[in-house]
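> Just below sit the structures, each encoded as structure tokens.
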Structure 1
């Protein structure tokens with residue numbers, strides 16, 4: 001029998017069969033479009049930013065309470081005090097930092113012990129200058145090359161410990177500057193019943209250029225409010241190298257300085273040991289100045305990354321949760337995801353609100369600690385850079401400190417080979 005019409009090519013017949021098969025399939029459920037996914041992602045990022053704004057407002061309220069309770073208290077007694085100052089190099093502002101501890105308005109005897117690890121350390125010249133400018137003061141200088149562990153600062157403290165003559169010991173970093181009433185207020189806090197030690201919050205003061213101003217802003221707009229918030233809510237129990245005052249029996253109870261020679265976060269480790277073996281640590285409602293001297297972006301970045309990774313090693317859960325304290329990047333992410341949808345305008349408005357909230361916190365820091373006006377125009381850059389540090393801190397486990405590189409190995413910090421100079 002002849003065909004009824006021309007026969008279709010093989011490829012055409014195959015396409016027809018494929019099309020019929022597709023029409024015979026059961027209908028798939030509707031999948032959300034890309035626009036819907038981006039919209040709800042923008043909403044989620046906005047929600048995180050709102051939580052961050054709420055945190056900032058709570059921190060501002062708590063800082064206002066700090067301002068109300070700030071006062072100068074004189075101790076009932078004036079016990080003799082030994083101040084330990086481990087030094088490393090002639091950093092900018094070092095003379096004024098050290099001098100502020102040498103001119104304390106304190107009724108008791110004060111011995112100040114400076115310590116370096118090499119006879120050619122540039123800080124020695126600063127100590128000799130102090131001796132010339134302030135003759136008759138009770139100064140000791142320890143030059144000792146012995147190393148007792150990973151942490152050179154703690155090694156210096158171990159070397160300085162035999163020079164301690166008094167029952168109250170105060171340890172303070174070299175980049176800290178205080179007012180003349182500092183020692184009296186610290187000793188007054190140490191006299192409170194049940195207190196084994198006193199540590200102090202710190203704010204940032206820049207004495208060089210733009211990078212130092214950003215470094216101070218990191219402290220004043222982000223770090224300091226977060227600590228005030230954490231302490232007030234019982235979420236943090238810090239101990240800072242800015243000031244640690246304790247009695248000699250408390251120092252003996254934790255084994256002296258030697259057990260902390262391999263701790264990169266030596267101040268935190270000492271605080272934990274003091275709370276376990278000696279008693280409570282008081283955090284009075286005043287702060288000292290941390291002098292910021294970063295001269296380049298690289299110095300600022302390395303310091304912030306070291307702080308971030310050290311905190312992450314101490315409290316990984318709490319550090320991860322601090323992502324909520326970065327509302328501006330989340331608001332900007334919400335605006336990016338919401339571009340072309342109704343979520344864009346609210347996200348942009350939210351970004352402005354986050355900057356205003358950070359500014360409100362900074363204003364309360366100024367009031368609480370009587371600071372000069374802060375560079376508010378740098379707040380957005382500070383927030384974004386801080387978030388970048390937060391993200392990068394999760395990528396690796398290494399830090400740079402005083403010309404050495406350290407790496408986290410099996411849960412402990414170790415110095416890289418070749419950096420043991």
Structure 2
């Protein structure tokens with residue numbers, strides 16, 4: 001509809017639907033060009049609502065299709081009242097919500113605060129919910145009796161992407177030597193403070209297709225040194241590109257980069273850290289001039305295809321989500337076969353094969369699976385966080401407000 005959608009481009013999503021037909025007021029028929037077992041998973045996500053065709057037609061008539069992303073019209077529990085890019089989103093209650101009247105009259109999403117400013121707003125009561133608090137802040141949050149913390153396993157992965165289109169990282173042994181040099185246990189302690197586990201696969205452990213036979217790369221700096229010496233790369237110099245923004249899968253990218261830099265120095269690799277951000281990062285990474293980049297992925301779908309194709313398929317190189325620029329036709333063929341069947345056992349087998357290929361060829365080094373964290377004030381009730389990170393405020397209320405609504409006289413009598 002006029003915007004950029006790299007994730008869906010990597011899935012070739014626009015080419016998968018042959019037609020869409022309304023059958024009745026509550027039924028829609030999607031006809032696909034070919035079988036796609038992941039399609040229903042996508043339709044079940046929060047990013048796949050049925051939009052207003054009348055609104056879409058209107059935006060098309062004024063050639064402003066991109067506004068469907070910025071000024072949405074839908075049927076959710078709240079409607080958009082105001083939005084300032086990078087600052088806030090203000091939502092007002094939808095009094096005609098089809099599931100019943102939401103309990104909160106207004107929800108404001110504050111995007112302006114960063115760093116310690118976010119936790120400060122929670123501690124002072126300026127905000128009620130803090131999404132993705134830094135793991136280093138957990139002790140402060142736990143020690144405050146006014147606050148509560150929720151955690152659960154997340155569908156995310158932090159990883160190190162090797163630029164396999166550039167020498168010497170186009171050689172498997174070089175990638176393996178780097179992997180042996182990284183002390184992942186130290187990353188868990190220094191970056192995640194017990195809120196993550198070392199990753200063995202690009203697919204999160206919470207996935208139904210996770211391969212329990214996947215192995216974590218051993219920390220073996222002596223072997224790394226030996227391999228580099230055998231290849232004549234004792235004085236190897238590499239650039240690591242690092243996004244500066246904190247993410248749920250990597251709360252401290254620069255600190256992680258510095259730890260990896262120190263590990264590689266122990267085996268004779270001089271690593272230069274290059275901080276990048278936003279669209280600049282996307283454009284530069286696609287120029288293929290980087291050696292490695294710290295990256296991560298989180299998805300709203302529980303289908304394994306949401307990890308494999310966007311991150312590692314040949315098509316995803318062009319859509320700017322395959323940061324390793326690795327292309328393996330045999331790997332792509334396995335992913336294609338997994339989409340052609342609805343049999344779960346068959347799909348699991350295909351995805352186990354895919355994980356075995358990745359373990360053998362190592363285009364990316366899985367680093368961590370992070371827990372989903374959320375902190376909120378004690379009087380906020382009905383708040384739940386999903387494994388995918390999205391939160392619905394439809395059933396959320398403030399305990400005192402709810403009590404006043406039920407028994408206003410009793411509340412007024414209290415001192």
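> Between structures 1, 2, where is Rg/Rh (Cα atoms, Kirkwood Rh) highest? Walk me through the intermediate numbers first.
Numbers: 1: 1.19; 2: 1.00.
Top value of Rg/Rh (Cα atoms, Kirkwood Rh), among 1, 2, belongs to structure 1.
> Taking FRET efficiency 1/(1 + (r/R0)^6) of positions 124 and 204 (r between Cβ atoms, R0 = 30 Å, to 0.05) as the criterion, which structure among 1, 2 has the greatest value? Mind showing how you got there, number by number?
Numbers: 1: 0.65; 2: 0.30.
Largest one: structure 1.
> For which of 1, 2 does FRET efficiency 1/(1 + (r/R0)^6) of positions 76 and 380 (r between Cβ atoms, R0 = 30 Å, to 0.05), calculated from the coordinates, equal 0.95?
Details: 1: 0.05; 2: 0.95.
Working through the options, I get structure 2.
> For structures 1, 2, calculate distance in nm of label points 7 Å out along Cα→Cβ at positions 108 and 180 and state which one comes out highest. Write out the running numbers ahead of the final one.
Working: 1: 2.0; 2: 5.7.
Structure 2 comes out on top.
> Given a value of -9000 for helix-only ellipticity at 222 nm (-39500 (n - 2.57) for each DSSP H run of 4 or more, over all residues; to 500), calculated from one of 1, 2, which structure does it belong to? Each step should come with its number before you reach the end.
On the way: 1: -15000; 2: -9000.
Working through the options, I get structure 2.
> Still on this structure, please answer the following. Compute distance in nm of label points 7 Å out along Cα→Cβ at positions 44 and 388 for each of 1, 2 and report the one that scores greatest. Intermediate values should be presented prior to the final figure.
Values: 1: 2.6; 2: 0.9.
Going through 1, 2 one by one, distance in nm of label points 7 Å out along Cα→Cβ at positions 44 and 388 peaks for structure 1.
Each reported figure results from applying straightforward, stated rules to the coordinates on display, with no laboratory input. All values derive from a computational prediction rather than experimental measurement. Cβ atoms are built from the backbone, for glycine too; each structure is taken alone.
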